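Read-outs: derived from the displayed coordinates by stated rules, not from any lab. These figures come from a predicted structure and were not determined experimentally. Cβ atoms are built from the backbone, for glycine too; each structure is taken alone.
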Structure P
Amino acid sequence: MDLGSLVEKGMKLPKRIDPCPIVDALVEIRFSTKINSNAVFGLIYNSLQPEFESVENLPIQQLPEPVRSSDPNLRFKPHYRVKSENFIVQIGPDVLTISSHPNYLGWTRFSEEIYRILSKVEQVGIINKVSRIGIRYINFFQEDVFKLVNLNVNLGEKPVKYNNTVVRTEFDQGDFRSTLQIANNANMNGKSGSIIDIDTFISFDTNNFFEKKEDLINTGHQKEKELFFSLLKEDFLKTLKPIY
């Protein structure tokens, strides 16, 4: 699949579709600090009160510190989760994620909360450099989504039948990259179906992230949205009642 041929210049993107397939939406910030890693959660959490009163220890805390620090797959895993009525913030020694939960409220409302939280974190003054920004959306459909997207996978000259299939690939999108995963073996709240999971990210090493946060995050969101809608076949998109 050639992303360049799918994402047309000036492509008109829907503002929303109905029903909304988004089951998870989050922004992830990976960073380094000059303080002791054990102090990160407390300082950030204090800045978020009283909106986020519910605190939960995440399972990674049950692992010994030497295991957590030596396994690269665990390095950027949050250790704590705090909740408000409409949002979840997860915090680790070098990572912060912000999610719209339990329902997606739309980008306008979600981005307002992202920037409000990040402004509070900036005021704490503990983040030295940011190394990665990710914008991830997971969409769930009760149909077999491989029949509905602009994606063809062949084995030799014959198309595969997509029985219990997972496809994962990456795309360059200017300064950003997107990891795309499509699977038709998903289960959500007891319902079988498919997911389209897109993680759009930019990696760098910057100490002026907070000055550019809105431009960077808005651009990443736009790249994710372009990829998502470029995947959907036109006839399928029409069934989702797009509003432009």
Structure Q
Amino acid sequence: MVLQAEGHKAMILAAGLGTRLKPLTDNKPKALVTWDGIPMLEHVILKLKSEGFTRIIINVHHYAEMIMEYISSREQFGIQIEFSHEKEKLLDNGGGIAKASWFLKDESFLVYNVDVNSNIDLGALYRAHISNGAIATMAVKERVTSRSLLRNREGFLKGWRDNRTGETILVDQEKEELFPIAFSAIHVMDPKVFSLFPSEEKFPLMPFYLELAKSHPVYLHMHDRDTWTDMGKLESYA
């Protein structure tokens, strides 16, 4: 379903070094590694555009100029595309979103990792976020993963677990049954998060979400019927 009006805002996280895709990223950014003959970044932009997200910002760092030149050469995108250049250093996913606040701060916005390939209904995810009143809504799916989110029966984030070591972090100490689920690296955030971000310039997103969930509802939106692949690692790409 295509969203109406002028379209919603989205951020594509594309600044990473692409180390899991070496040697494919020795001379180009991960975002421009192709599958089906089309760069990952273009796949994501076309998906966002087709589902009504027509105001997009992309964070860049590794081979940033190559990404910016590629976008400027693709006039057929026909949507607003801006860049957040992390010139001095990578800011991690949390810091990268914070740096792009100038573009994202006026409405709920979608965040999508450039190396994710999924047929998830982004319009449904966005509508679920608006209707559930959460400060953030994370797309989740039943799949094998090394690290799981923990959700309660109502679908809210209540913890995190490393399935390799057993390390567990709980949002609170309430005695309730929790269910492991995998994060799909696609989420919607209310702009109020910008006032709640840590003061550090560089920070990861998951610890922030776990801290945020102590005082604000963070909803986990199931999309089990959809396909999902992490294209950012060589074994999946192959």
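Tabulated data
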quantity	calculated
When mean projected area of the Cα convex hull in nm², for residues 116-195 alone is computed for each of P, Q, the largest belongs to	P
Comparison of P, Q by Cα Rg over 2.2 N^0.38 Å - largest value held by	P
Structure from which 1.4 was derived, distance in nm of label points 7 Å out along Cα→Cβ at positions 12 and 28, options P, Q	Q
Identity of the structure behind 0.05 (criterion: FRET efficiency 1/(1 + (r/R0)^6) of positions 156 and 212 (r between Cβ atoms, R0 = 30 Å, to 0.05), calculated), options P, Q	P
Among P, Q, structure where mean count of other Cβ atoms within 10 Å over residues 44-51 as derived comes to 19.5	Q
Value -8000, calculated as helix-only ellipticity at 222 nm (-39500 (n - 2.57) for each DSSP H run of 4 or more, over all residues; to 500), assigned to which of P, Q	P
